[in-house]
Structure I
Amino acid sequence: MKRKITLSIILAVLCLGVCTVIHLTHTNVYQNSREFEEFADRSLNERELFRANKNTTTNYTYNETLSIAVQEDESTGERISKFRDDKVNDAEKQYFMQIVSDRSEDLNHACIIDTSVKNSDSGATSLVVYQKFYEESGKNMVLKDSAAKTYLFDTETGKEIKPLQAMTISYRDKVSEYAKEYLRKSFSENKFAENWKDYLVPKWYNFNNFIITGQSVIFYFQPGTVVDKKYGVISLKIPQTVMDSYIRPRILDRYIDPNQPMVALTYDDGPGGKSEARILDCLEKYDCAATFFYQGYRMKKFGYNARRAAELGCDIGNHSWDHPVFSGLSKKQMKSQIDKTNKKIEKVTGITPQLFRPPYGDYNNKVTSAVKSRGMSEVLWTVDTRDWESRDCKQIVKKIKKSKHLDGKIILMHSIYDDTAKATEQIVPWLDKYGFQMVTISELVEFKTGKGLNPGKVYKKID
């Protein structure tokens with residue numbers, strides 16, 4: 001009898017010891033590539049923000065410092081696929097730099113990225129990139145950061161478009177109303193973020209993060225914006241029946257909001273070579289337009305850039321044949337300079353210029369009279385970057401950023417300088433970030449005055 005009791009006690013102690021060892025050594029942190037894939041799949045299956053398409057692939061990269069899993073649609077077009085891959089790479093770099101910054105290389109980290117592409121009947125394709133960043137904490141992998149970022153494209157061309165090319169201008173009013181009601185029903189007041197109402201006002205900087213699925217429009221709010229950060233990314237799905245009248249039947253090639261600030265970038269002395277090509281690349285990337293004032297004699301060598309500028313919707317203006325001081329010319333000579341250049345520009349681009357910028361900004365009544373006789377308007381400027389003098393990217397950018405009240409202003413640059421191209425590559429995204437629409441002179445006049453160009457008028461700033 002005693003032996004049985006003793007044996008039972010021994011077995012109980014052994015069992016307790018084994019359980020203790022298991023408890024002390026057990027961890028939810030993956031230890032190898034197989035366990036990481038299982039962890040990643042669990043994370044991807046927590047798809048509360050959108051429904052993935054059927055044809056997807058998941059790529060896993062196991063590493064003791066940063067393991068990465070990316071799920072992608074297989075049927076995405078080449079241009080959008082490349083765009084998506086670039087955004088995925090950016091996210092991976094961002095989290096790696098965060099690890100380095102936190103000096104936490106000795107811990108396991110995971111970057112799980114779920115992507116999906118949705119097509120709509122309006123000709124808009126939506127891409128959502130949902131990224132989650134985990135870090136080892138004790139015996140668990142803890143979610144440290146998350147974000148859902150969306151992008152819109154023209155389905156036919158694969159070119160990125162802006163929200164108001166796919167949605168009507170009043171869509172934000174509807175979403176604002178719908179979002180307030182949804183959040184109040186879904187969350188108690190003590191769960192709202194401190195400034196949650198700021199993210200629900202129907203302004204140009206809100207409600208730009210969405211996808212159009214065909215059945216609904218899904219809006220995303222980043223962690224800590226409308227509710228407490230611990231709830232992560234918040235999605236708001238609004239049925240197609242509610243949003244139908246706010247979705248454009250067909251996307252617009254380009255949209256200008258008359259209620260938002262706009263500025264005219266202008267470039268003289270071209271057409272240029274590589275520098276102007278870089279400027280055009282930048283304008284195309286950000287779906288904006290500028291005004292180029294060309295010299296006639298340069299059209300033969302660099303006409304290909306002038307044709308491209310015209311195809312991008314830029315204004316093509318006349319800057320004389322070979323840049324003389326106009327006030328020193330006779331009226332006949334002035335007309336000859338203008339006519340000869342117009343003829344050459346029309347031959348190369350198919351456009352007859354309606355705008356003239358006098359070389360050196362030198363004009364008087366005689367110059368204005370000659371320009372008016374050709375049915376053209378004169379254009380000067382309000383912000384002179386003096387890029388021709390400094391040839392310094394930093395100085396050019398500084399001149400523009402220091403200028404106050406840019407709305408309606410005309411910025412002068414020259415498309416023949418490399419540093420002007422570099423400055424353009426910095427100033428265009430800066431203006432875009434702060435809500436400035438970059439428009440042509442004719443667009444600026446139309447939207448600011450409600451009228452077309454006025455022959456003989458001298459434009460410096462359009463109010």
Structure II
Amino acid sequence: MRALAREQFDEKTGWQAGALCLVLPLAGSLGVMALPDVPLTVAITAAAWALMRAMAGHRLREWFWLGLALGACWLAHYRAAMPVLAGVLLLLITPRGRGQWRRPGLWFAMGVAGLGLVPLAISNWQQGGAGVTFQVVERNPWQFHADALAQPLEQAIACTPLLYALLLWAAWRCWRRRGDGAPWDVIGVYSAGFIVLYFVLGLFADDVRFRAHWPLPGYLPLLAVLPVLLREGAPWRRGWIAAAVALAMAGQLGGLAYLGLAASREQGAGMLAGFKAFPTRFVGWRESGDATRALLAQHPGVVVADNFMMAAEIDFQLGGSVPVYVLDSPLNAKHGRAPQLAAWQRDETALRRLHGGAPMLLVVDEKALRVHDRASWLRTLCGRVAGPLPLRRLDLYDGRRRVSFYAGRVPSALPVSPAADERCTVWQWAHDAESARY
């Protein structure tokens with residue numbers, strides 16, 4: 001951000017843009033979790049910078065960097081489609097943009113960017129289009145849901161309200177000045193494209209998973225022009241930006257303090273979970289891994305988890321020392337992991353084919369699914385493990401997370417088609433534990 005703003009304006013603006021990037025909570029804390037949004041955001045910002053340079057100088061080197069950045073976007077996430085779409089809008093509705101269609105550098109950049117699609121195409125071809133199907137069809141209802149109208153409120157909280165208002169104001173000013181040429185046209189169309197298109201998409205797309213970070217790449221270029229716009233205005237704007245930066249810093253420091261507390265082994269995370277201020281999915285993994293290790297020594301066999309998240313916890317805690325198989329939970333399909341588990345030979349079909357009749361240690365996260373889905377899933381587990389024998393239960397954080405362990409044998413029958421049974425030991429044990437709470 002510093003380099004982008006310095007090149008378009010001056011050294012002072014560069015440092016101001018870099019500082020604003022650090023205090024913007026969405027940007028400053030983005031790398032805490034190992035998600036593809038980290039390289040995606042870096043690559044999109046690099047693409048915007050390269051596009052500004054390419055349109056100003058028309059040197060092949062800048063077009064190459066643009067293609068390289070867009071290719072990295074495709075390697076990171078399917079949402080690489082958004083910077084491409086925003087770029088197409090820029091090339092269609094601005095005078096400078098329309099002049100680029102005749103320049104060979106643009107087509108050279110698109111050719112380089114297309115190389116990033118090759119692994120994506122190969123993966124989807126090998127898995128029968130599973131990746132595209134999940135991202136485009138399965139995870140999105142494609143029906144209007146009015147709750148998504150709250151997106152601006154979510155963004156205001158994620159960015160802090162005053163800074164969010166300034167970003168929207170900067171986007172509007174850049175859009176109005178898009179006819180003035182560089183850099184207003186690129187930033188105005190690029191940023192407005194991200195903000196508006198993601199808002200419209202959010203009205204019909206996935207409303208279950210966290211998505212507050214989606215428009216972030218559209219905010220970042222605005223940080224480069226915000227200091228310039230504020231210097232051009234009335235003196236009262238200095239007070240506004242001071243208040244906005246102070247509030248953003250407080251939000252950023254508060255967020256980092258929360259994350260630091262959550263990362264302080266089980267004490268901090270446990271305290272937050274106890275106050276219901278931290279997802280239970282992020283706690284208890286040490287206990288479940290340690291219990292699996294101890295029980296595996298007493299009951300040797302194939303380690304099997306009832307869903308992919310539980311399997312990931314155990315695999316991480318055991319350091320990959322033994323393969324961990326996964327039952328065909330609805331959670332695997334919901335998060336698009338079922339095709340990958342099949343490709344890794346870690347799904348239930350591979351388990352029965354490779355280890356049919358072998359002893360197994362089953363680990364069940366009894367509260368992984370939503371309340372209305374739990375019973376139907378748990379009742380099928382007796383058809384997925386032969387003769388389940390309860391071994392141990394972890395009741396964590398006042399029952400907000402409950403993990404149970406069973407010894408049994410791997411069934412051999414294929415295909416996998418277990419029926420639900422009210423008499424299933426796994427279901428009854430889970431039901432009794434939940435009833436005892438009340």
Structure III
Amino acid sequence: MEKIVIEGGQALKGNVRISGAKNAALPAIAACLLTGGEHRLYGIPSLRDIRTIRVIMSNMGVTFNDSNGALVVNSENLNDCEAPYELVRTMRASILLLGPLLARLGKARISLPGGCAIGARPVNLHLKAFEAMGVEMFLEQGYIHARADRLKGANIFLDIPTVTGTENVMMGAVKAEGTTEIRNAAKEPEIRDLADLLRSMGARIQGDGTDTIVIDGVRDLRPAAKHEVIPDRIESGTFMIAAAMTRGEIMIEGCRPDHLDAVIEKLRCVGAEITVNDKGMFVKGPERIRSVDIDTMPFPGFPTDLQAQFMTLMCIAKGSSVIRENIFENRFIHVSELKRMGANVRIHGNQALIRGRKNLLAAPVMATDLRASASLILAGLVALEGRTEVHRIYHLDRGYEALEEKFHTLGARIWREKA
């Protein structure tokens with residue numbers, strides 16, 4: 001077990017380059033199951049979740065090689081359709097293997113997935129959609145057993161605009177017989193990135209980025225010759241918030257400002273100066289942080305994956321603020337750890353009332369999920385009177401590539417130790 005140690009109080013300054021998006025890389029890798037041959041993916045970050053999906057697919061006969069900045073995925077010899085519990089339990093995104101396996105092999109056996117304990121994220125919407133596409137399935141001993149000779153096009157309405165649900169149906173539908181229409185589809189940038197990849201493989205997709213996606217199934221696809229995943233908007237937002245918190249000046253390179261409109265707007269309201277240029281974004285933190293309310297919403301609203309980080313910012317803002325979490329019901333479990341550092345936060349249902357204070361104080365804390373890990377590191381960057389120790393950072397390694405190293409290059413006193 002490892003921990004991250006931080007001595008706070010430094011204004012962060014310098015340049016940082018954003019890694020490829022985990023939430024775009026995982027479905028891109030899963031999509032390589034759709035057809036044999038060598039797929040070349042660029043911008044794949046080095047993360048625990050990426051390593052996990054590689055191990056799962058390697059057990060299915062898929063090979064992986066790193067070559068000149070590309071992840072080369074060869075699925076020619078796909079020979080199994082099972083994703084076992086001992087691997088799937090650590091990563092909810094493993095459910096994304098269901099659609100490609102059904103499209104290619106007509107069968108799948110996937111353990112019900114695990115991941116961060118931030119609330120109910122049921123896979124029933126995935127299963128309901130595939131049943132509408134002619135899949136026979138049942139649950140037994142924690143596994144989804146699914147079978148279909150060939151998926152059938154269908155009109156599918158998602159009860160909520162789930163990202164992984166939309167992606168899973170997209171990957172199944174590209175080889176289905178007939179036309180599939182997905183209504184109330186998710187509109188996140190990661191959806192469009194997957195659609196771009198699938199189109200490069202010969203898929204016929206329209207409407208990605210809107211709430212209605214139409215897919216005309218094809219019999220055969222070709223390997224993706226070259227696809228670069230989009231930069232991670234959540235990592236970008238984390239560094240933007242870090243600049244605001246530490247009164248720093250950070251040039252965030254390789255990001256996509258058009259994926260961060262809601263975050264840019266809120267940080268400008270806080271008092272940060274944000275300049276967009278052809279390299280990315282320059283963010284300068286304010287002398288005094290102003291309190292701002294936020295509501296988490298599906299894209300293009302404020303992302304739930306930045307709620308914990310923004311709450312940490314509000315903990316040192318002037319005045320009071322309200323954060324409403326509208327996506328996941330348990331996504332305030334980091335609050336108890338922030339309170340250990342002196343934060344004044346009260347929870348009422350899906351609302352958090354934050355009264356800002358001038359400083360946070362260093363303390364040992366424990367990460368409870370991926371984004372909570374990042375929020376506690378941000379708190380440590382501004383905490384005074386000692387060292388902040390963040391434990392259980394294996395959550396952090398699931399979604400951030402070398403985060404402490406990037407902060408160190410910006411002037412933070414931060415390092416990793418054995419716990």
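Annotations for the structure displayed:
- Structure (I, II, III) behind the derived value 1.0 of distance in nm of label points 7 Å out along Cα→Cβ at positions 40 and 200: III
- Looking across I, II, III, the calculation of helix-only ellipticity at 222 nm (-39500 (n - 2.57) for each DSSP H run of 4 or more, over all residues; to 500) that yields -12000 traces back to I.
- Mean count of other Cβ atoms within 10 Å over residues 216-223 from the coordinates reads 26.6; which among I, II, III: II
- Looking across I, II, III, the calculation of percent of Cα pairs over 38 Å apart that yields 36 traces back to II.
- Looking at Kirkwood radius over Cα pairs in Å, for residues 112-271 alone over structures I, II, III, structure II comes out largest.
The numbers here are math on the coordinates, done by the rules we state, and not lab data. What you see is a predicted model, and the numbers here were worked out from it, not measured in a lab. Cβ atoms are built from the backbone, for glycine too; each structure is taken alone.
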